[in-house]
Structure I
Amino acid sequence: MKNTALTHKHIELRAKMVPFAGYSMPVQYEGVTIEHETVRNGVGVFDVSHMGEFILSGPNALEFIQKFSSNDASKLFDGKAQYSCMPNGKGGIVDDLIIYRLSENEYFLVVNASNIEKDWNWISSLNEMNVEMTDVSDDYTLLAIQGPKAAASMQALTKVNLSEMNYYTFEYAEFAGIKDVMISATGYTGSGGFEIYVKNKDAEELWNAVFEAGKEFNIKPIGLAARDTLRLEMGFCLYGNDINDETSPLEAGLGWITKFTKEFVDCEYLAKQKEEGIEKKLVAFGMIDRGIPRKDYEIVDSNGIKIGHVTSGTMSPSMKIGIGLGYVLKGHSGIDTDIYIAVRNKSLKAKVVKLPFYKK
């Protein structure tokens, strides 16, 4: 089991540690609901250093990215980031990722922890353009400082005007006395904030400075369990649950990052799928009957006939009802459609709703 550069800090704080993507990671500290509400209303810090990072460089870097990425990376400029996915050549998704443009010929890719080796092998297999590839996943510590008070609590640590940073932009600057830190206005919670990338040698210094600066804002460490409830309230996809090698970007509602203005892996297949229409669709649903939907529960119609399955589900800490995402046959995907979740031989009523679940 691998450790992040901050594992000892989580153990000191008596976090409950669990194996996740080959790492020992903090799943919770005080409790999921308390940590969830800390991020929704204040500011919390996640250690997400298990994520993977690749650097692609050279004169053909953009052309290469355009080939394996569904989104249009030509729209990027220095200091701009983009959410995208990598189609797998069979109609499914290798992974979703964030692409950062460092310069005209250099890009920084952030991929899911559980897919680092898979993604590296996939991208490498497509690299016929002699693009220089470097896996720097083991070199970086990543803190996600999230919540409405993130900018105010961290402003003392940098000269960058955090409150004026636009969503999905980033800057390299001094932060907490550490030079050349990537400050990224991104996150996976829907409550605003920043993701801070530093080399591992600076990890503890960063952690200590962040908690000292955030003390008056009641900053707290947050575990992966609350990260999951926060992202689910926003309807953000989780790889391995809501998207995988069997789901297409169009079925997953990721048509907005699938740009047919260029050629890329699976573009012909996906263009045909868009034209002919999809058979199943990822929907969001809220429980009407009391119950908590869980991954892999069956979704049925009013007659008990299976129409799909749950991919993610939880009890929403913000709304106090069961919420979930799941694939259903397209005829059952309309907003306000009644569906039923099969829970222990019962069919519990739910309703298809519009995302996000959580409205600020």
Structure II
Amino acid sequence: MSEGRADPIVTDALIIGAGPVGLFQVFELGLQDIRAHVVDALPHPGGQCTELYADKPIYDIPALPVATGRELVERLLQQIAPFAPQLHLGQEVASLQKLAGDDGRTVFAVETTKGLRFHARTVFIAAGVGAFVPRRLKLDGIEAFEDSQLFYRAPSDEAFAGRHLVIVGGEDAAVDAAIRCAEPGLNKAASVTLVHRRDTFAAPAAQLARLQLLRDSGALRVVAGQPTAIEHDGGVLKALQVDTPDDGTQSLPLDALLVCWGLSPKLGPIAKWGVALERRQVIVDTKKFETSEPGIYAVGDVNTYTGKRKLILCGFHEATLAAFGAAARLRPDDSHQTLYTTSSPKLRKLLGVAPPDDAASSGTTGG
């Protein structure tokens, strides 16, 4: 499906957020034979897991003694593969409005920042602590160069090959980008300048050692200072001006500017959707994790209720009950009995696995 198309995408379920809980929501909806579309502000699935602790160990996921954030997301993506969810990444939900559908039931008209439109019968807010968006460089006129010469994430490994690159940042993401672009190879930049307010960096020791070697060899330059202005000519970004600690100013010529100042979460337009909030969290019931707005559900760190714990496994439980709630809303005439993946031919068919044998079908436990 093409992004920004004129006709809205009609779907039974739209999930906002592709973190672990949002991905597991896809799975639980799939077991209810409800297909989902997923929107996330990041350019890849995983949410906070891949942005903040991709390589750090997680120990409290059932049946996984240890897994990194990246590994957990990879496993969840494998788990939801049978349901073929449509992921729409690198865009935020900009607006949500209620419409009356042809059958008289409420339809949620949703539009993203890239102009993609949905007509969804149910919406699941799985936005964690909010949409993770880059901390932006605030200089006059700089917005005009975003995605052409100004970047907050490298669009590809080879994006800066042969270009004069200035990187702004002082933590491991900035250091890693500087190293990758300065080292010999096909992706080597013509020049790399790393800018930070002081000449010290927060990164693993191995990264700092490699950074120093590249500095010593002249392959990479470090400038201590604060960005204060840009220079441009004819619609082309030419240089970044930096105020240095000695009260001087340097002009750093560039073809591309990469800003690695990390990410910050924001609740965004959710606060304007009419759902009840408490301290910028969405209030839900604990029967089906529906918000004050029927048909909109909230799971994971974005919601609040008595006894709430911000744990991934708690979000998995919430997603399960939300899926049952949505199924009852979408198919009110069905019985909605609890089925088990160990013994249900229907669930096995949805998962694309072989039907259970006679011995297994006699069991009554499973999940």
Structure III
Amino acid sequence: MTKGIILSGGFATRLRPLSCVIPKTLIPVVNKPVIERQILLLKSAGVREIVLAVSVMADLVKKHLGNGEKLGIKIEYTDEKNPLGTAGAIKLAEDYLKDDDFFILNGDVIFNFDFKEMIQAHDRYKGLGVIASKIVPDPSRYGVLIVEEDTNKILKFLEKSEYTPPDGKNIPMPINAGVYLLEPDIFQYIKPNKKVSIEHDVFPILVSEEKLYHYSIPGIWKDIGKPEELLEGNIQLMKDILKNLKEKKENLIDENLDIEGKALIYPPVTIGKNVVIKKNCRIGPNVIIGDNVYIGANTEIKDTLIYNEAYISKNIKCEKAIIADNCLLHDGVQLVGNNQNLVILSSFVEVLDNVKLIAPPNSSLTVCHHDVVRLDVS
């Protein structure tokens, strides 16, 4: 029976300050933690046992997921006391995974495809492993796969530091999508108690032995390593979920919703449980609102991600923003990002009356957790 391991021990430095008090794997993606979405996709493919390789804020991950009973799947944990690299973290879980093939997932990636198809591809190729790939316009940020089109065999595995675009111009190419399906023989290639990278130290050997193949994943794929990518990934996944629903809907809205008259919803929008939206609000498009959120009258929100337990008072404007859990926005606050950059409030931020936070043209504007903002900032 195919198993799985999710690598969820990274520091998520590029996501800071959002990842300062929430581990990246628990950051919400369309109102579910990203790791929970990954687990449910594995479960839908028949996986019944997974290992979570945890390190940073491991206690929060364990508290949220426990032994997996609430998700209907068995969860074990390995604690990485010292950084061991991606392959070293996998080696720690050898006793759990050594009996059958297993998936490996990076814990900070959004996707939405049928893992059964990847299992079927692996059965056809009969190699030691399959790497999920995705063609992206700018492959320079990722590991690039040079593949043999007829057989789907990987001919070369290039980490991002090794890839040079031809003529200095990026062209769409398949990249390593952070999802692997490997045979247990992989453990023979990983030295125990050593810092080992599966991308740098293991995959090139498998490529040289012609044992590694790729599977081009359909649908969306998004690395959420940066806040800007987190917002974009939320919006992309929301649209993908709506597109694939059997009952066609414009929005994903929980039934326990209190909307006063004359509030307008512009799709696509996701709204969680126990949300209150007062009169004359304009919500959407491209808005994801978590659970237990209050939104006061005459408030306009678009292109924004809001976590759980936020309180947004009246006469607010939010555009191109991320508002983390337990934030408090007083009357008349404005959060205004632009096409490239966001206004980002980490957890427990309070913004006082009539403050304007405007992202500058060359970077996002971030406010760290538990801060109180009294002055306009741009």
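Just so you know, all these numbers are worked out from the coordinates, no wet-lab data involved. The model shown is predicted, which means the values in this text are computed figures rather than measured ones. Cβ atoms are built from the backbone, for glycine too; each structure is taken alone.
Upon calculation of Rg and Dmax of the Cα atoms in Å from the atomic coordinates, which of the structures I, II, III produces 21.8, 66?
III
Mean count of other Cβ atoms within 10 Å over residues 23-30 computed as 26.8: which structure among I, II, III?
II
Work out Cα Rg over 2.2 N^0.38 Å, for residues 215-334 alone for each of structures I, II, III, then name the structure with the largest result.
For this comparison of Cα Rg over 2.2 N^0.38 Å, for residues 215-334 alone, the top structure is II.
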